[in-house]
1. Looking just at Kirkwood radius over Cα pairs in Å, which of the labels 1, 2 belongs to the structure with the highest value?
2. When you work out distance in nm of label points 7 Å out along Cα→Cβ at positions 11 and 27 for each of the structures 1, 2, which one comes out largest?
3. Can you rank 1, 2 by distance in nm of label points 7 Å out along Cα→Cβ at positions 131 and 155 and just name the one with the largest value?
4. Here Cα extents along the principal axes in Å, for residues 35-90 alone has been calculated and equals 30, 23, 18, so which of 1, 2 was it run on?
5. Quick one: Rg and Dmax of the Cα atoms in Å, for residues 19-66 alone came out at 13.0, 43 when computed from one of 1, 2, so which one is it?
6. One of 1, 2 was used to compute distance in nm of label points 7 Å out along Cα→Cβ at positions 83 and 99, and the result was 1.1. Which label is that?
7. Tell me which of 1, 2 gives -8000 when you compute helix-only ellipticity at 222 nm (-39500 (n - 2.57) for each DSSP H run of 4 or more, over all residues; to 500).
8. Work out which structure the value 4.1 belongs to, where distance in nm of label points 7 Å out along Cα→Cβ at positions 51 and 123 was derived from one of 1, 2.
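Only the coordinates and a few stated rules stand behind these numbers; no lab work does. Only a predicted model underlies this, so the values are computations on that prediction, with no experimental measurement involved. Cβ atoms are built from the backbone, for glycine too; each structure is taken alone.
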Structure 1
Amino acid sequence: MTPDRASSAALDELRIRARVRLNRARREDTAGSLRLADALHDAARAVGFMHWEHARRVLGGLAVAGEDWGDFWHAPRTGILLNHWFARHDEAVAVLRADISGYLLPYRRQCFIVQDHFVRELGVDPDDPAWAALGRDLVAGYGTPAWQTLAARRIRAPQSAFSSR
């Protein structure tokens, strides 16, 4: 699958961050052995992926069900919020149908249902029309233009909205 323009926005942002970091290090003469590949890995890890290839697969719409999707859709200040966790998407969907105010998000190989205050902590607007297009289910809508729109918005959230690594 080749990502379309919308799907590459989040990856483009990570590439830009990596190049900015590398160029700054070169200007300040602190790059040492830092290469673009290293900067790409660091940019990916900063937003919840294991490495650049992991981010490229997930954000590019290439990951498959059961694969680790990282913790891109999780935020550090959300541990005190009550969420419903599920090992399987089909179990989560049944609960989501009963809770029309919920949002179903992926987390590594699991998924969980959250409320609008959690979505705000991600740096994403819970009233964004892309949520309605997805049926508030980021797992079922994975890779779609609406998913990519939300991923691009998430990637632009302040760094404090991402888990510390």
Structure 2
Amino acid sequence: MEAVNILHRGLYFPSGRLDMREETSLIVLHHTGGSVGEDPDAAEIDAAHRWLGWAGIGYHFLIRRDGTVEAGRPMLSVGAHVEGANHESVGVALCGNFCEDIPTSMQLESCAMLLAILSSTFGFEPDAERIVGHRDLSATACPGDALYEQIPELIGKAVWYQMNA
């Protein structure tokens, strides 16, 4: 499987502020929203989420418009990205507002590779039951129509990356 280089920005999570997940059965896809073309890094989202009173960035991974994957919340910790499913899921956010824009080809390719790696890490096949959009679990437009429509293709590419590892 092609490697995905994950950029770590040295985000700090105070001891005792994060719970650890006991199981991982879902990967939830998000968009960051905002204005068309926005491309915040993990540190910027971390600051915004802390301003809301959270322990830090709610997503485990962030995919920038150039395809760079950045680490967010520690991968084995409970996220803060989808109410009711945080204790069983990993949150992956792509930078952009996909209600008004489209994800870049670099974002989609990095996302497919990351989905393959995460599925393998947590011991399940990438499929539509395990890889979902935020809107599948909550009343929201997230991850926007333009990304949501790509989920079947992302799953197909993730399967290919797993099979060709």
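1. Working: 1: 16.3; 2: 15.6.
Between 1, 2, the highest calculated value is found for 1.
2. 1
3. Details: 1: 2.2; 2: 0.9.
If we compare distance in nm of label points 7 Å out along Cα→Cβ at positions 131 and 155 over 1, 2, the biggest value is for 1.
4. Values: 1: 41, 27, 13; 2: 30, 23, 18.
This value belongs to structure 2.
5. Working: 1: 13.0, 43; 2: 12.3, 37.
Among 1, 2, the structure yielding 13.0, 43 for Rg and Dmax of the Cα atoms in Å, for residues 19-66 alone is 1.
6. Numbers: 1: 1.1; 2: 1.7.
Of the structures listed, the value fits 1.
7. Values: 1: -12500; 2: -8000.
Comparing all candidates, it corresponds to 2.
8. Details: 1: 2.5; 2: 4.1.
Traced to structure 2.
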